[in-house]
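Undergrad: Listed below are the structures to be examined.
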Structure 1
Amino acid sequence: MQQAITDHVDSHLDETIEGLKRLTRQPSISAQRLGVLECGEMVVEMLRDAGFDAGLVPTADPGYPGIIAELKGKSDRSLLFYNHYDVQPPDPLDEWETPPFEPTERDGYLYGRGISDDKGPIAARLAAIKAVRDTMGELPITIRWCLEGAEEIGSPGFHEFVEQNAERIKSDVCIWEGGGVNWDGRPMVMLGVKGLLYVELECRSAKTDSHSSYAPVVPNPAWRLIWALNTLKDESERIAIPGFYDRIRPALENETKAIAALPDTSREFLHDLGVEMAVGEASGYEFRRRLIMEPTANIAGFGAGYTGQGAKTILPAVARAKLDFRLVPNQDPQEILQNLREHLDRNGFSDVTISSLTSEHPARTSIEDPFVRQVADSARRVYESEPYIVPSMTGTGPQHPVQHILGVPVASCGIDYPGNRIHAPNENIRLDYFRLGVLHTAELITELGA
């Protein structure tokens, strides 16, 4: 690591944090269409201030514009950054210790909605770019940026956006959002994402709620939906939809070895969430394998009837449940959707309707790709410890179109740590890990230009 770059990062760290605070104060809740366009304009301004040729680019929905930016470097070698500038809703508000859109520093941490996912990484990458450019006179490589404003609602239209703008954003390699350190402070290099199918099931039995005394003769849609949901998994937690597992690519030997090399952090993971025991009492390697490599069928929400204070004796007219399926290579979300429909019909639940809300394909970069070694080598020098190679994040993002349309390897290099509470109240970053994330990004840029 060049000392001049480290000095630049450190001398401008307060300025970088203030820029991040300013960005976090601007709400950009895609699920509510709140402040998204305004935040996109703010990000474009930040990119232009850093020397980028940047602008908003229309998507299928004008309320969620993309951003494309480029800053030419000394060589033709190019690096693409993917980020998103939208955030999750901050609810429940009463569980925040400080207001979610009033970023607050406390005991070496910085709190605020989007501070980790994904505005902190944007600020960190900009700080790294400025440090390299200012100390070296110019960037050693060309850097491009692709940002979206709808990642938190499933990136609708992003596949088409990448197709339409492929020539503008095509690069040699790509750094994804996320990345950071494990519980022990050692860096993690993530190589993939799970896919996603998000659906809403609905069962309706009457045109309006009615008196609960009618239950002997009027079907209760809540019971119907509960029974339908009960067919999706068996008692061992295996998903019972026919064909669900058929297309899954078995784990490669190097992926299995990479998971085995990860430390056992199951106790810290569960303690942080206040959970006493993992599903199936999994621990050690099995805990990590399940978390990283297995698909899921999760009930994300369920609603029917009266849930307010006190008693109200009604028979609900409608019941709804929201489910998300996390998918792994080579599962196809549209095929899983069709299998789900056929499964419900076969089990006598043709009255349960399915609305597909969003879907994404899984994606994963090969551990053997030379780019993975470059990301790991630069992390080793900055963190002064051996990086963990993680075949996939446990979550989802639109990596598939970037990897398959542009034909580029994708890896992570970030600021995260396991206690960041993304998507939850009191989302935060640790400022020491933020600094290391900036330095890792700067080191990677110089490595790619060597």
Structure 2
Amino acid sequence: MAESAQKLHRDLPPTTLWTYGGHCPGPTIEARSGEPVEVVWENALPSKHFLPVDHAICGAEADKPEVRAIVHLHGAKVPRKDDGFPEDWYVPGKSRRHRYPNAQDAATLWYHDHAMGINRLNMYAGLMGLYLLRDEHELSLGLPSGEQELPLVLADRLLREDGRLYYPDSGDAKAPWVPEVFGNVTLVNGAILPRADVQARRYRLRVLNAANGRFYHLRFRDGRALQVIGSDQGLLAAPVSMTSLFLAPGERADVVVDFADLRGGHAELMNDALPLMRFAVGSGMVRDESRVPQVLRDVPRMTESSASSTRELTLDEYSDCIATPMLMLLNGKRWHDPVTEKVKLGSTETWSLVNLTEDTHPIHLHLVRFQILDRRPYDVDEYMAKKTLRYLGPAQEPPPHERGWKDVVQAYPGMVTRIVATFDGHVGRYAWHCHLAEHEANEMMRPFEVV
């Protein structure tokens, strides 16, 4: 990881970024299930940050080095020492070897910085990349592959007219943290409004929302179908045809799109009414031997009875006298408070996420995959007053594209979102947090421990 300059658009001068391998996003790592991979992550970053560090934030105090880094492989089942725990950071001039067992199903994983207190800045600076894990079953399905498989890493940024990256601050030099950051441009694979030259056939799009805070409502301008075949932790049981897809930061979607009817034309991928990129479709006839099977794999649905215990965990926000958010917590606890989520190795638990805020929070658990049981509206005011759950309607099952294995769940405001997970594979201390990077930093992140 090092500082580099990258042209984000032909009409802009190069932008200073921090990157893995000299480009944002970093190189896509491809791996096979069951075949371990070792990566040496070298920190060759400058010693001074070019974005505003808030020394009032936990983990970014003034007595700590200004530039620190640690790589987390998001969605990976890895030993504690290789997970990229936020406190395992190291400084420029140092390196760290991580071993990834890849003892899990094929999935769209990704790697990014996770250094305590500053990962929101490090990710915004460009420290992210895809990690595609494949297995024999997925390869046997006949899905579009090779040049017909395209990674799409989405991340919005604020750019000045001269191309420089801008990260907003509160105006208080002693406490520059802001609760959300939304850009004036979206980068797709590190470029503004790129064009992909494609053929008139099916393509597999591996989509990642790598933004700090922006949710993407993806659709094609002409309304063509998105065949959703997978989510965070791999293939769904069956493809789901949709015309739009709502993706939170940290979430991934595995999508097949057919351009066969567009020879010589083009298709635009949109975020609501704003174009993100263009697919220019060639005019030639091509033979497409790819397919999308009606059965992708067996995904047994977990039930409430699968769990041996249930935890009720609140998502909290604390504001100042003019309703400006100042602190975000999980279950009313700060990062350094004693660990309250201690889970037995091999046990299955239901976590009920009680959202007391007015935001949707994408909640991510390290180490494990989970399934969404349901979401249910409840009386927030009564819970705030009495700490009792009074439901206002029936439980809502997740839509078909959310019924696969996940590692990020959108916890809606005014809802209790229930997930169920088996904590297997490794013991040790891991993190769970909101994947809105600014929330995570202050301090919507907690450790849990597998014992």
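No value in this document is a laboratory result; all are computed from the given coordinates. All values reported here derive from a predicted model rather than from experimental measurement. Cβ atoms are built from the backbone, for glycine too; each structure is taken alone.
Undergrad: A value of 0.85 was derived for FRET efficiency 1/(1 + (r/R0)^6) of positions 288 and 376 (r between Cβ atoms, R0 = 25 Å, to 0.05); which structure in 1, 2 was it taken from?
TA: Working: 1: 0.85; 2: 0.05.
The read-out comes from structure 1.
Undergrad: Work out which structure the value -10500 belongs to, where helix-only ellipticity at 222 nm (-39500 (n - 2.57) for each DSSP H run of 4 or more, over all residues; to 500) was derived from one of 1, 2.
TA: 1
Undergrad: Using mean count of other Cβ atoms within 10 Å over residues 400-407, single out the structure from 1, 2 with the greatest value. Working shown, then result.
TA: On the way: 1: 18.1; 2: 21.8.
Top value of mean count of other Cβ atoms within 10 Å over residues 400-407, among 1, 2, belongs to structure 2.
Undergrad: Could you figure out which one of 1, 2 the value 0.99 for Rg/Rh (Cα atoms, Kirkwood Rh) was computed from? Please list the in-between numbers first.
TA: On the way: 1: 0.99; 2: 0.95.
Label of the source structure: 1.
Undergrad: Of the structures labelled 1, 2, which one yields 2.7 when distance in nm of label points 7 Å out along Cα→Cβ at positions 192 and 328 is computed from its coordinates? The partial results should precede the final answer.
TA: Numbers: 1: 0.8; 2: 2.7.
Structure 2 accounts for this read-out.
Undergrad: Comparing relative contact order in percent (Cα under 8 Å, 6 or more apart) across 1, 2, which is largest?
TA: Values: 1: 26; 2: 15.
Comparing 1, 2 by relative contact order in percent (Cα under 8 Å, 6 or more apart), the maximum is at 1.
Undergrad: Mean count of other Cβ atoms within 10 Å over residues 248-255 was computed and gave 14.1; which structure, 1, 2, did it come from? Provide the component values of the computation, followed by the final result.
TA: Values: 1: 14.1; 2: 25.6.
Only one of 1, 2 returns 14.1 for mean count of other Cβ atoms within 10 Å over residues 248-255, namely 1.
Undergrad: One of 1, 2 was used to compute Rg and Dmax of the Cα atoms in Å, for residues 72-215 alone, and the result was 18.0, 56. Which label is that? Walk me through the intermediate numbers first.
TA: On the way: 1: 21.6, 79; 2: 18.0, 56.
Source structure for this number: 2.
Undergrad: Work out which structure the value 0.35 belongs to, where FRET efficiency 1/(1 + (r/R0)^6) of positions 104 and 272 (r between Cβ atoms, R0 = 30 Å, to 0.05) was derived from one of 1, 2. Could the numbers behind the result be given before it?
TA: Values: 1: 0.90; 2: 0.35.
Corresponding structure: 2.
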